[in-house]
Structure I
Amino acid sequence: MTHADLVFTNGPVWTGDAARSWATAIAVRGGRITAVGHDEVRELVGPRTELVDLHGRLLVPGFQDAHVHPVFAGLTMLSCDLASYETAEEYAAAIARYAAANPDRPWITGGGWSFPAFPGGLPTREQLDTVVPDRPAYLTVRDAHSAWANSRALEIAGITRDTHDPVGGRIERDADGNPTGVLHEQAMALVGDLAPHPTEDDLMRGLLAGQAHLHSLGITAWQDAIVGAYGGWPDQLGTYLEAARTGVLTARVRGALWWDRERGLEQIGDLLDRRAKGTVGRFTAGSVKIMQDGVPENFTAALSEPYLDGCGCVTSNRGLSMVDPELLREAVVRLHAEGFQVHFHAIGDRAVTEVLDAVEAARAAGGCLDLRHHAAHLQVVDPRDLPRFRTLGVAANMQPLWAAHEQQMDEMCIPFLGEKRAAWQYPFGALLREGAVLAAGSDWMVSSPDPMHGIHVAVNRTAPDADPTTPVFLPHQRLDLGSALAAYTAGSAYVNHLDGTGSIAVGKLADLTVLDRNPFDGPAHEIAHTRALLTYVEGERVHAAADA
C-alpha cells in the first residue's frame, strides 16, 4: 500500500461534485487527491503522513477569484491605503498621517476612498489641499474608475478650466468650469501618468502582499483582470513571470492582457507576442481584457436608454462604449480566431448587449469552441439577454458583494437608473436558472476579496454588516449556498482554465481550504462570519491562521 503525504479527516468535506457532494476524509499524495471517502481513508496514513484533524470544520476546494487586481491592491496596501475607512474625516486623518510619516515622498499616492463619503458623492481638491498642501497628491477611488487630485497635482498636469475632456474621460468641474479635483476614466491619466511609477521591486512587493492576503482568505488561484499599463499603473507581466520563475508565486494565476482602448486591431500582434512569452510555471497569459464601459456612479456605464438626473428627469447621457461596437466585434472575432479567451468588463445593459453581440459574431465566424469567454460585473442586464449567456457559452463573472442595499446602491445608482433598470441589477438567480455558468470574483482592490463575504451577499442579498431591518435587494435573484460556493470554486476554475482544480475528486490537484465552521449548518445571515483557517496549493500549506 502506498501511504499518503497528507490526510484530512474528522470533519465534513464539501466536494463540489453534484454526484457525491459530501465526504469526511481525503488523502493527498504528490500534490494530487488520491482518495475521497470516510473512515477507510485512514488506511492510507503511514509513519510520514501529515494528519490534519478537521475537528468538525469544513474542508472545501480552494477558492478562486475570477476577477481581481492583487498587484495593484498590494501596492495600495503598501502606500496611502484608505480602504478600511468610511468617512471624509477618516480619509483626511489617514492621508495626513501618511504624509507626515513619509516626508521624503515627492507625491502622495494610494487609494481606496469611496464616493458616498462625500456630500454629493464627490471630494474636492480643497479638501485634499488641507492635508497635503505642499506636494502633489493623487488617490484612486475604490473602483479605480476615478481619482482625486489636489491643486498641486492639477497644476503640474496643467489642468485648468480650459482643458478639454479627453476621449473616454471626464474632468469634474464646478459651476464656473474650474476643475474640482476628481478625474474620471481616461481623464485619470492626465495626472496619473505624471505620478512616480512603482519600481520593479515595488511591483514584486505588491504582488507578494496581495498574494499573502488572498491566501489568508482561502484563495488558491485567480484571474488578474488587467495585466498591462492602465490608468497610471505600470505593466506587471514581468513581475508575474519573475515570480513564477523564482517560485515565489504560490497561487495559480491567469493573466488577462490589457486591450488598449487607444489602439485598434494592430495591437493583436503585440498580444500574441505577450502570450507567447507569458506562460511560466503557475502563470499563464491566455486572456485579453476588454473594458467596454465604465460605472454608473460616474455615469459612464453604457445604458440603452439615458440616465435620469437627480430630479428623475431624462438626461441626454447614455454612458460610454469604451470600444466602438463595430471595432469590438472585429476585435473579438480576431481574438477568438487566435485562441484568446476574452474577459469583458460590462456593467450597463448596452455594454452587455454589445459584448454578447461580439461573441455571437466570433462564434459564427468559427474557430475554437472552448475559449470560455466571460463577462464581469453585469450590474444591469436586459432580461432579453439572459438566455444568450448559455447559448453563446459566455460565463457570468459575478461580483456578488455589490448586490445589496447600501449607500452607494441606494443613493448613487438606483435614482439615476430608474425603477425598470434598477430591477435588472445583478440577476444571478435568473442567470443560473437560464443555464449560464456562474463564476465569481471580488474586483479587489475595489471591494473586499473575502469569498465568504461575497457568498453571504449572493445568498442573502444583504450586506454582511447590514442592519436586520435592511430590505433584501431583489430577493428573487438570491442563490442557494451550494450554487454560490460552486461559483467561487468550480465556476471560477472553469473560466481560469484550471480543470484540474475547483472540486475535490480523485486525480484533482490538492488546492484546498479549511474553514472554521460549516456554513451549511448555520443560519444564512451568519455566512459572512465564516473564516479560512488553512490554505493549501498542491498539497503545500500556503497559509495558516493563528488559531488554525
Structure II
Amino acid sequence: MAADLVFTGGPVHCLDQGNTRTDSLAVHQGRVVALGTEAKALIGAKTELIDLKGRALLPGFQDAHVHAVFGGLELAQCDLTGTTDVQEYRRRIRAYADAHPEAEWITGSGWSMESFAGGVPTADLIDDVVPDRPVFLYNRDHHGAWVNTHALRRADITRQTPDPADGLINRDAEGNPVGGLQEGAIALIGDLVPGATAEDRLNGLLRAQKLLHSIGITAWQDAMLCATNGFPEVSDAYRTAAERDLLTADVIGALWWDRERGAEQIPELVEKRKTFTVGRLRSSTVKIMQDGVAENFTAGMTAPYKDACGCATANRGLSFVEPTALREYVRALDALDFQLHFHALGDRAVRESLDAIENARNANGHKDTRPHLAHLQVVHPTDVPRFRALGATATIQALWAAHEPQMDDLTIPFLGGDLARHQYPFADLVNSGARLAAGSDWPVSDASPIKAVHTAVNRISYGENSPAFLPEQRIDLHSALSAYTSGSAYVNHRDDTGTLAVGRRADLVVLDRDPFDVPSSEIGSVEVNLTLVDGAPVYEAG
C-alpha cells in the first residue's frame, strides 16, 4: 500500500503523553497510517510528498469554546477591536455609518471597558457621530453594550425603567440611563435590533470557518446554539451548512440553557439534539451560563467585591441559575447523556458548577459525558483538586491570563478577600492532574491558538513588555499545546484526533517553525502554513 500523502524533512510532534517526536508521517484515505521510517517506506509513485524543510507538523488545533457565527457576522459589522482610543471608536462608527446609509441600525462590537471611566461608555460620545439612527455595540466580552440616545428612546428606557433581575442599566447620579447596559439589560435594546437573515448567518459561519482554518483550527465547539435571554439565534446556519456539506470542520453545538425557565425545557433540548445533529454537526451538549464577568461585578464570587475606595460591598456577583435547581437540572441532563458546558468565571460559580457535577455523578455514576467548565478566572484552591476527582475538564481562555488595563484597572482592585491571587490557576490545575482543554471565546478575544499558547507559557501577552501575571501559574509548552489538541479533542468526543498516531484522523497543522525550538518569548510569532482535515488541505498560506 502506498500512502496518499507523506510529510518528511521536519519535526513531527505527536503531542501524546510521551511527547513523541519523529520526522515523517504518512496519510492514506484521511488517516495516519505510519510514522517515522515506516512512513517513508510508503512513498509510492502517486504519493504526494511534502518536504517540511524544518517546519513543524502537529495535530490540528481544536477550539473548545468559540462563537463562530457571531464572529463571522461581526467581521461584516462595525469593528472596534484593536484599539482602546475613544476617538478612534468614534471615527470607525462614523465611517461605518457613512458606508452603510441603508442600515436601519448601526451594529458592531469590540470596544474595551478600559477606554471609559469606570468601564462605562456614554451615549453622548456617539450621539453626534450618528444622530439619526440607533447604535448598538457589544463590548469585546459581549457582557455589555454601548448605545446612543436614539437607541435608548427607541426602547423607551428612562429613569423609571427598572433593572432586569439578571442585568444592570448604567445610570448617572440622578438615575438617568447613560448609554451602558450590562448582562441581561442588553436584551432591552438588543431584542429590538433587526436580526441577521438566514443568508447573513450562513455567510457569517463560512467567513468564520475560513478564518479558523487559517489559524490551524480543524474542529470546534460552538458555545451558544438555540440561544435565548437576549442573545442572537444562529443554529440554522450550522444545520444548513451541514446539510449542504459546506462544513469542513467537525462542530459540537452547545445548546443554550434558558435561565428564565426550568426543567420543562429539557424535552425541547432532547428534540434540538436530534434536529441539530447532521453531517459534521453534533449538538450533544448543553451550555449553562452560571455567572457574568468580573469587570462589571457580575461574576459569582465567594468574597464580596470592593468599591472604588477599597471597602467591601454587599455584592458577590450573580448566580444566573439558583444553585439547588442547578444541581437537579444537571443531574437530569447528565442522565440523558448530555455533556454539560458551564460558563463559570468567579470562584463561587465554579464551585456551584462542580457541586452540580458531583450531584450528577452520585446519582448517575461516572458516565462518559465529559462535563467542562469554561473561563475559570478565579478558582478557589479547595476546588482545584475536584476537577480530576469528578472528571471535569478545565477549559481555559489563556489569552486573558495577562496584565492589561482591563485586568489591572477594572478587576484586581475590586476583587475581595485574596481572590486576586487565584486567577487563571493553570499550573495548579495541571499539577493537580486536571485535564485542560482550550478555547478562544472568539469574538470576545483573538481566535489564535498560537497567541493563547504564548500567554499560557509566559503569562505575558505576545508583543507586550508587562510583568508576568502570577508567573507561578505558567505552564510548559507541551501542556499548553495539548490543551488545544488532545484536551479539546477529549471535550469534543473526537477520540480519533488530538494526537498523532497510527489510525488517527489526519487533522493536521504545519507551522512555519518548530515552537519547541524558539525562545518562549517568541512563541506568539509562529505562523500557520497549512491546515488539513481528514488529510485534505482546508488552508494554505499564500
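Values in this text are rule-based calculations from the coordinates and carry no lab data. Just so you know, these numbers come straight off a predicted model, no measurement behind them. Cβ atoms are built from the backbone, for glycine too; each structure is taken alone.
Some points to look at:
- Answer label among I, II for the case where Cα extents along the principal axes in Å, calculated from the coordinates, equals 78, 55, 50: II
- If FRET efficiency 1/(1 + (r/R0)^6) of positions 400 and 496 (r between Cβ atoms, R0 = 35 Å, to 0.05) is computed and equals 0.70, the structure in I, II: II
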